[in-house]
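Below, each structure is written out as structure tokens.
A short reminder: the numbers here are calculations on the coordinates, not readings from a lab. Source: prediction; values computed, not measured. Cβ atoms are built from the backbone, for glycine too; each structure is taken alone.
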Structure 1
């Protein structure tokens, strides 16, 4: 890599999977990587804007992780040889399999050959290690696996479930920048990825005192509505609380009445959907309104939701 060359990374900007990809990139390239965080529905806009502003001339390689451009944008990229030759997309969202992955520079893997669910961070880590860009360590292995467990919703059945939840809690307590900086330092300076007593005490206070108080406040504001023939809990929330609300409801009588949660996100341009009943596929619901995701967690663009908001019928 030449002295003046730089790397560009587009990654998800709302959860520990997107943050994990940024952490890996900074471990490899340090200040030579520029990271652009994008939501599901502004990736194309941010990509095209950067393309128009810079033509990507300063970048020797462009990565898109935990994300994928739309099929239309992929077609445009594929017809531009100078761009196609230096872009690599690593995504794990199965709604894009059979579409964008027709392009040879796009890799979309939901599960590995052993049936283990992948995430953006785990795919990027394997890529970097296999291409001799990053040295594999036990601390990194453990950090990546905890990120994967939480992002793929497989942490609940894992013996590592407490650590996986703690990792996500750190992202809730810290802001994005502080979380990335903290985790870079942690994986660089420890032989294994373990939470120490200070970290555990810090998180325990947050999880047992501050967080439950906030979650109960949101739950008290939930309205039961009918949406797509199902019963949903409707409440506006900050992004970092959306997962906890769904989990808490599964332990409450109100949760027994609901199929899923429908949550406009106050600090993002999306509406988050979270399954309460296991047989409720919110990914399928979201796809009807220009969104997508997984069976248990999905989202739709807020502007699309506003167009169909009359589909929400409040119960009396």
Structure 2
């Protein structure tokens, strides 16, 4: 294998008739083993390494899932997406998948392993933003956002009080512990931060789920991290809804950027698929505007909640019978 080439496979999701796997192939990627240190310089160096990379464009890749083999090529930025139907029924749970980068002679340059998440068929599914919805990020202020990224590591990043408690309760809403409701985390953060976010959520005991992040950035664009047009996020949310048309979705976001507009626009078009929208009130100056947007979807019997702390959101979930 080529030691400089690496394949990164992210958690995929789907069901027997529609499985999706994302990832990247890199010609070069800095070593990024996380050291959970309180040393500012250690954290800065680690963060910078996440953005030191060189994507491998248009290289042939091969996916192995159970007995299936599927071929594809990476895009110009090294990104790949496999969307396929399983040849055999896939049970609920996590399933191993391997993606190999191969040269023109079929030689394996590098192989990466990942998992596909097949949710149980439950009544509800949850789509949540990450920054300033679950994790304190100060997304609206560039300096404060970069400060959070640079001086903290996944074990010192703060999540909002009671957010994990609420999500843990929702994971078991109207279902059994062995058949939890699925969670999807859709964020404007880049794929560079995938492992960072995965460890932050694991450490803070948030429900395991599939992450769908934003286009990879290089080190020179680090200052622009977390900033993207809302169209990409809208498409990612819609793909999840399309994949699971029989489940009722609950959205979680905040009003620091575009979540209220994205979620309410979807709820207006597909009210039968949306149970509730929860928006954390990060920007009090946007409160009136946010309430106006939420009221527009309430006429379609979509529950809404604008909250300042997660305990308020928990009480609302109890009041509508979402949790007991």
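Where does the value -8000 come from, among 1, 2, when helix-only ellipticity at 222 nm (-39500 (n - 2.57) for each DSSP H run of 4 or more, over all residues; to 500) is the thing being computed? Source structure: 2.
To which of 1, 2 does the computed value 25.5 (mean count of other Cβ atoms within 10 Å over residues 144-151) belong? Please report the intermediate quantities before stating the final value.
Values: 1: 25.5; 2: 16.4.
Of the structures listed, the value fits 1.
If relative contact order in percent (Cα under 8 Å, 6 or more apart) computes to 16, which of 1, 2 did it come from?
Numbers: 1: 12; 2: 16.
Traced to structure 2.
Supply the structure label, taken from 1, 2, corresponding to distance in nm of label points 7 Å out along Cα→Cβ at positions 96 and 168 with the calculated value 2.1. The read-out comes from structure 1. Suppose mean count of other Cβ atoms within 10 Å over residues 16-23 works out to 19.1; of 1, 2, which structure was it derived from? Working through the options, I get structure 2.
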